[in-house]
Structure P
Amino acid sequence: MTDTLQAISRSLSDDVKVLATISHNVANLNTPGYRGVRAVPSFDAQLQTVTTQADGALSQTARPLDLSLRGNGFFVVERDGTLLLVRSGAFRIDHEGQLVTASGDRVQGASGAIEMTSADVRVDANGDIWQGLQRVDQLQLVTAADPALLRPMDGGAYRYEGALAPWTGTVVQGALERANVDTAEETIRLMETTRHAESVQRAISIYDKAMDIGINRLGDN
C-alpha cells in the first residue's frame, strides 16, 4: 500500500471514530450526568477519545437526595471493592441504610460509605450532609486532572487511574444534571464529518481508478 493510500485510509478511519463519538453522545442525550466525548488528536497524531468536562443544565426535582455538581468534579463511589467516579447524583438509601446510586454503588464520604437514617437531610454547597444541626458526613468529591484517562463503566461510572486535583466546585441539592451534550453542535459535527468521509471515499475511488489505468498501460507496453 502506498503512502498516499495509507494517508487516505487513515483519514477515513478517523472519520469513523468521530462518527462513533457523535452516535454515543446522541444516544445519551437523556442520561443524567452523562459526559460527552470527543475524538481529538494525541501526541502521536492518532485520535483518542476524551471526556468533556463542561457543566450540563440542571433539572430541578426538589428531592433531597438528588444532587448535582457545578464545576469539574465527580462523586466517588465503591463497586465491588473498587472506587469509581460518577457525575450523576440520583442517590437513594438502600436497605442497609447506606447512600447509593441508582445502580447500587455505595457513595463515599470522608471515611467510607455514607450511612443515613433518613432522607430528610440538607446538603450544603461544600458537600457537607446535615440532619438538623448535626453534621452526618461529607461527600467525597474529586477532580480528574487528566480527563483523557477516564474510562466509561456500566451505570454511568468511570474508572480513573490518573492524578487527582482539588475539587473547587459547588454542590446543588434537589436537582439533577442533564447530559452536557449540545444537540445543535452534535448535528453540525455529524454533517461536517459525513461530508468529509464522503470526500475521502471519492478520493479512494479516484485513486483506485488511476492505479488501475496505470497498471493496464504498463501491461500494454
Structure Q
Amino acid sequence: MAEVLRLEGIRKSYNVGTPVETEVLHGIDLSIQSGDFLALMGPSGSGKSTLLNIIGLLDRPTAGRLVIDGHDTGELGDAALTKLRGQTIGFVFQYHYLISAFTALENVMMPMLVDRGHPDDEMQARAAALIDRVGLSRWANNSASNMSGGQQQRVAIARALAMNPNLVLADEPTGNLDTHSAEAVFALMREINRERGTTFLMVTHNPGLAERCDRIIEVVDGKVA
C-alpha cells in the first residue's frame, strides 16, 4: 500500500525569535497510507487545527519534514506548493463555502477551472458525474443558496473530488448538520473511500463517528497521543 503522507518531527512555533515565541506542535511523526479513513481528534487548543493546516499546505512547519504523494514539501516554493495542493488534496470544511449564486454543477467545476483556466466539455462531464455520485443530479442546476445544508455539504464533497485527489481533508464536515444529514454525509465519504480508495483524514468531535473510522489519531498538547 502506497504512502500518501508522512510527517517526521513536525514542529510549529509562532512569534519566532520574540520573547513570546510559542511552540504549538512538538515533533509530530505520522504516516498515512493510501485508502486510509482516519479520524483526527483532540480538545480545543491541542494543535489539531494547526496540524491540519500544515498537512493541507496552508501553512509551513517551523521544523521537520512533510512528504505528500512522494514530494518533499520543504524543497518546494510557494507556486509549486499551490500546484501540489490543488492537484493532490481536496478540502471539505464545516461550512461548505460554496458560491451561493453558482449552481451545484458550477461549484463542483471551480477547482478544475482554477487549474485549467477555461471550461471545456470534459470538465462539465466530470462535474456532472460527481454530482450524480453524491446523489444530487436533480439539483445540478440549482443555485447553492436554494439547497439544504446536507445537500450543500454533498456538493462540497463532490467539489473536493473534482481534481481526483489522493487525500481529502475534512474539517468537522458534519458539525453544522442535523443528525440525519450528518449520518448521510459520513456514509457518503465512507462509500467514496471504499469505492475509489481515496484517503480521508477527518477532524471530528463526534466519538461515535470517530469509532467507525479505521484509526483515530489523537492530538493532545501538540503531540500525537
Structure R
Amino acid sequence: MSPVATNSPFGLSAAEARVGRRNIKGDRREQALLEGAYDLLRTMPLRNISIHDITERAGLSRSSFYFYFESKWQVLSALLSRVTADVFRASHLIFERPTGMPPEAAIEQAVNEVIQVWEQHGHVLREVADAAAAEPALQAQWDSILGRFIDAAAAGIERDRATGMAIDGPPARSLAAALMWMGERNLSLMSLRSENAIPLDDMVETMTTIWLRTVYGREWKPR
C-alpha cells in the first residue's frame, strides 16, 4: 500500500529525519499517518475517528500505526507540535522586532499572520481544546506551549521597557500571560464560529489596539 497524497501543509525536512529504525522511509509513513489524521479532522472530531480511518486514509497497515503511535491521542499531540511551530513563526514579530521597525507595524503584521495560520489549522486547535480536559498529557503539552509563548512575549516586553519603547505596568510575564491567554481564547472562539467571537473583520484592529495600548501606550492606525 502506498500513502495517499494530500494537501496537508506538513512537509518532511531533513531536521525531522529519525535515526535507527525510523529512517527516511519510515518518516514518510509517519508523515502519511499525520496527514491522514489532519485531513480527517477537518470533517469530524477525533473521538469519532478510528485508527482504521487514519490508516486507511494514509494507505498503511494498523501495525504501521502502532510502530509510530500508541494511540490516536498521540497523533493529535504530534499534530499540535507541528501546528504550534507555524503559530510561533507567525508570532515572531511580537517577540523579536527588527531594529527600526515600529511596534505598530510589528504587532499588526504578527496579528494578521497569526489569524491566517489559526484559520488554516483551526480544526486541529479546536480538537485540542476539546480533548485536553480528558487527556492530561495533552493539557500539559498545551500549557507548556502557551508558557513558551508567554515567556517569549515577556522577554520582548522587558527589552522594550528597558529602552523606553514600552510603558511601565504590571510584571512583564503577568502582562504577557494575560495578553496571550486573551488571544488564545479569542482565536479559539473564532475557530468554533461562536456567536461570541470577535468578528473576523474586527479581529486585527481589536487585538492590535489592545497590545499597543497595554504594552506601548500607543494607538493603532491602519496602514
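Only the coordinates and a few stated rules stand behind these numbers; no lab work does. Quick caveat, the model's predicted, so the values are computed rather than measured.
Tell me which structure, out of P, Q, R, gives 94, 32, 30 once Cα extents along the principal axes in Å is calculated.
P
For the read-out volume of the Cα convex hull per residue in Å³, for residues 78-125 alone, a value of 103 was computed from one structure; give its label from P, Q, R. Working shown, then result.
Details: P: 95; Q: 103; R: 53.
Computed on structure Q.
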